[in-house]
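Participant: What follows are several structures.
Read-outs: derived from the displayed coordinates by stated rules, not from any lab. Please read these numbers as outputs of a predicted model, since none were measured by experiment. Cβ atoms are built from the backbone, for glycine too; each structure is taken alone.
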Structure I
Amino acid sequence: MKLVDEIIAFQSEIQQLRRDIHAHPELCYEEQRTSDLVAAKLSEWGIPVIRGLGITGVVGVIRQGDSARAIGLRADMDALPMQEVNSFAHASRHAGKMHACGHDGHTAMLLAAAKHLATRRQFNGTVYLVFQPAEEGGGGAKRMIEDGLFEQCPMDAIYGMHNWPGLPVGSFGVRPGPMMASSNEFHCVIKGKGSHAAQPHRGIDPVMVAVQIAQTWQTIITREKNPLDTAVLSITQIHAGTTTNVVPDEAHMVGTVRTFTTGALDLIERRMGEMAAHTAAAFGAHVDFSFRRNYPPLINHEQETAFAAEAMRAVVGHDNVDTSTEATMGAEDFAYFLQAKPGAYVFIGNGDGAHRAEGHGLGPCQLHNASYDFNDQLLPIGASFWVRLVEMALPA
């Protein structure tokens, strides 16, 4: 690997920052301590700071030379509302909050790159360091855009990076086109007519209607959607009744739909509503169906993806860059940035979890797992990638 020597030299400082952030997790739009820390470090290194975009967002601005070209680099800062089971020294100090997705590491890698870029300035143009709040369900990217991110920070392209457990340390993965799926949720209330369970003929059983709707919905995936257009429809909750001998008045179903294309999403949303209404009507019941689109699919731009891959190869070598990495049905609000600007979102290998020292939980080191911890070996690798990307995009 060809890592930046200066970044290796201050790796311990960045590791301390990462572990400090991990120990003090903050949920979406509550990242006040984290954004204060980020802003303080950027200012310490002589980097002008813009605050308030997306409520708690922070943007550092490094200008060098006379080129009008500009590039954006994004890291997310928020944690998850879950209880950490690790007991090592930097485990979460706040009950019910945890950096279980590695946003602490993403922030630290971008800070490391920021320090080097501000010191060496071996580029010609402008670098916008976008520290984003509220990725975990809060739509922080969309909020930053609405607050004027791209007006205040006019950039030619924007790039994001996420650690990926299971991908070896020292490797990267990316692909052009769909990289991550859209995230959507549905709520369905079936209104029947309660009765004694021994006299079901005197009522309209919403539980049986819910079962029929659940079965019917799956035919949208298997018989109506183009099988080459990937989609997932998962019912994750069904609630009805309070006792064994009463047919309830209502049944509730909720879940998620994930797609890579808007066309598939349009079809699924429309047919779910139609099937629910018609099935309920066939049984004499009524249904209230709602569908909410959260994050759009994340679509990497072809030219920027190829460019990011070249920067990866400059750091870890050709054999450690997979440009056809498997897409995931997980979602990411970086998708909003890619709807507004050219760019790419890449995965950096977080390893298999062997990096965790004593005190880690018994679960796997997977994203959104109570035993997760970011691999600090990634810090100089990810930061070196950011630096090479800038120097290649904005040659001096």
Structure II
Amino acid sequence: MSEPGAPDGDDRENRSLTASLRVRNYRLYAVGQTVSVLGTWMQNIAIAWYTLEISQNGAILGLVTAIRWLPVLVLGPWAGLVADRSDKQRMFLVTQTALAVISVGVAILSVTGNLPLGGLVVAVLAVGIVGAFDTPSRQALISELVPAALLTNAVGLNSATTNIAKLAGPGLAGVVIAAFGVTPCFVINAISFLAVILSLLRMGRSELFRALPAHRGKGQIRAGLGYVMRSAELRPTMLMVLATGIFTAEFPVTVPLMTTTTFDSAADGYGTAMAVMGVGAVAGGIIVAHQRRPSVRSIAVSAIQWGAVIIVAALAPTFAVLLISLALVGVGTVTFNSAAKTLLQLRSDPAFRGRVMSLWAIAWQGGTVVGAPLVGFVGSWLGPRYGMLIGAVTALAVGLLALLPRHRDADPGERGDPA
């Protein structure tokens, strides 16, 4: 099918919470992704806990986290171009199958008791390499599962459903690790990939809203970057994502440090903290699913609100206050990131969408390569509160900068597109 036209922000039916679920392909995708993300987050928690338990060092945890995202930083531009040239559904199927194979290997090593930290780091690096190609294909595929009028709803609903899995995953992982250790988390993750692989195989290819693949030629990676930097809407949005991706969204480092070091909590406390963030994230996804298409201004306001609640979390005097504030941090994380992703997809030409979303992955995920070790070092040296405060100040600063008059004048969509 041809690429649909611009979305109608006034269509109430398209903005209902479950609008995208009426589309069969999207429904299959949502179910498969939710199950797979549940397993992924159980494994993420297991990796973080296992690393921190062995190393007893926040900087080491930050380094392992950075290794996961280093391939995104290195391979991201090429991966985005590959996504633009490829069939998104098939490319996503290949990457998910490869990730499943890696997860099975980790599970087998853990079951047999032969999983040293070095071996886990190698597996994390392999996941990062495949993930560099997985992310742009997955993000671009969403826009091919639904008509353009439903894209904002689809992105928001995807955030809500995957964050339900993120909510259940850390909580379940905390209970499982406390009772049985990390091995069951690795096994569950390996099995969970069956859901997303089967969902992709069952999709109706004739029902996809496929964009024409990009033509082969020289300088296409540079052309993608230039395309973003020339856009009055894509450029400030991408810069906000880059800054917060480096310094703000390092919760896999800051949250375990806060729970274990500041509040002396065990694995179940860490799992509870991540689960509470998941509750907020689900709420954030629901909020986004009901919103009209975002603007640079609305994303900037979201960044400021996000930074404010992170300050509350960083200064929390008790564990209870930390949990309450982390729920609001979860809301802010999803409303900011989902709105940014939606704007980047809606405002980008379909022929450039893979490259645009690869730049998003480099900014939001690849930024961890720099941010995670830095935040982990600050958290270990000065204390976890300071590591979290770095992210809060960054979110506030980029949000305020994006609201400066020169950015408001360059944002043609903000007057008619309230968040």
Structure III
Amino acid sequence: MKTFRPLAALRHRNYRLFWTGQLISLIGTWMHQTAQGWLVFKLTDSPFFLGLAGMVASAPILLFTLAGGVLADRHPKKNIILLSNIVIMFLALTLAILVAAGAVNVWHVLVLSFLIGSVNAFEIPARQSFIIELVGKEDLLNGIALNSSAFNVARMIGPAIAGLIMGAFGLAPCFFINALSFIAIVIALVKMRFKPEESKTTSKPGMTSSLKEGIKYIFHNSDISALLIAAGIVSFFGFPYISFLPVYARDILKTGATGLGILMGCAGAGAFTGAVGLAIKGDTARKGIVMAVAGIIFSTALLIFSFSTSVWLSYTMLFLVGFGAINQIATANSLLQLNVPNELRGRVMSSFTTMFLGMTPLGNFAVGSLAHYVGTQNALMTSAGFCLAGTAIVLWKKPEILKM
């Protein structure tokens, strides 16, 4: 009988370094994202540009992630992650200097966001497949769970700190702190030590035919296709809400920059609570039901938030939005990995990443355009309704998911 060790992955030195460095860096990243949304809204006073900024930051995921996966198969993942973080550090520093000098324009933000997103498109596949090299197969699931917890802790802390700093000192310190935070992950990566066989990479021929094989498998397996579509619906219609929180903070709830940090922190707290709950609960039967219930919670809470004018109701709904999102996406992730052959798992999960993260930029642009004509609340209400209806249609068309 296996001993339950909720922190098993942390017994590996390399993983401890990675987890700690990433936590510090992610706090800075969420500070940057919070301040950037406020900066774009301050420069343009336009929900459309908020959506556009979200789109250009995420579009590279849709464009370059598959290429990033190929790169990760051919070069040491540690080197890719290290170089990527150094490049992003200097891009964040560039924005910080522009803001501090009072020379920033919205096109600066858009260009730098696209560049950061492009680097992330190559870093994410390497990072996701790097954890097994840090903890081995035995502690892989625990490593993934702890990684998710770190992400959501940062999602709680980062926006809250950013809100306080923006209210007291302005925007530039948030971008400077983000740039400095990358030093932690750079040091962690440099201090890692591997045995020669642990850092070995493989170079497989025929990547084009390999990708075609994965796509063919997905199209011929309706359960897998349905799970990917469900993730795409949430990404396209649901996740763009983050880009429009500055509108709620300033114009609807009247809470200002500090309130924006709290709004984002509430969503992060909900996601963290959901991630910890999943980690503690561990494996469970009928994951399809868990995914369906979580999807309903996410969509319904987002719908209520969209027309809320109460500060505390909005905070509560965003907590439930974060809770539902992490449970829905993590459970879909688990179902995919459990129901695909080992030899196809990487290609299917790369498609999941593309659907999960790649649909968001298109959704940001669509919802931002709609907000320009009908107002932010009506646009977000519409997207939440589509998210709820889309999830229901997928489950209606593929009820077998509920038995998985």
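Participant: Quick one: helix-only ellipticity at 222 nm (-39500 (n - 2.57) for each DSSP H run of 4 or more, over all residues; to 500) came out at -10500 when computed from one of I, II, III, so which one is it?
Facilitator: On the way: I: -10500; II: -25500; III: -27500.
Working through the options, I get structure I.
Participant: Using distance in nm of label points 7 Å out along Cα→Cβ at positions 37 and 157, single out the structure from I, II, III with the greatest value.
Facilitator: I
Participant: Tell me which of I, II, III gives 1.00 when you compute FRET efficiency 1/(1 + (r/R0)^6) of positions 253 and 365 (r between Cβ atoms, R0 = 30 Å, to 0.05).
Facilitator: Numbers: I: 0.35; II: 1.00; III: 0.75.
This value belongs to structure II.
Participant: I would also like to ask the following. For Kirkwood radius over Cα pairs in Å, for residues 85-148 alone, find whichever of I, II, III sits highest and give me its label.
Facilitator: I
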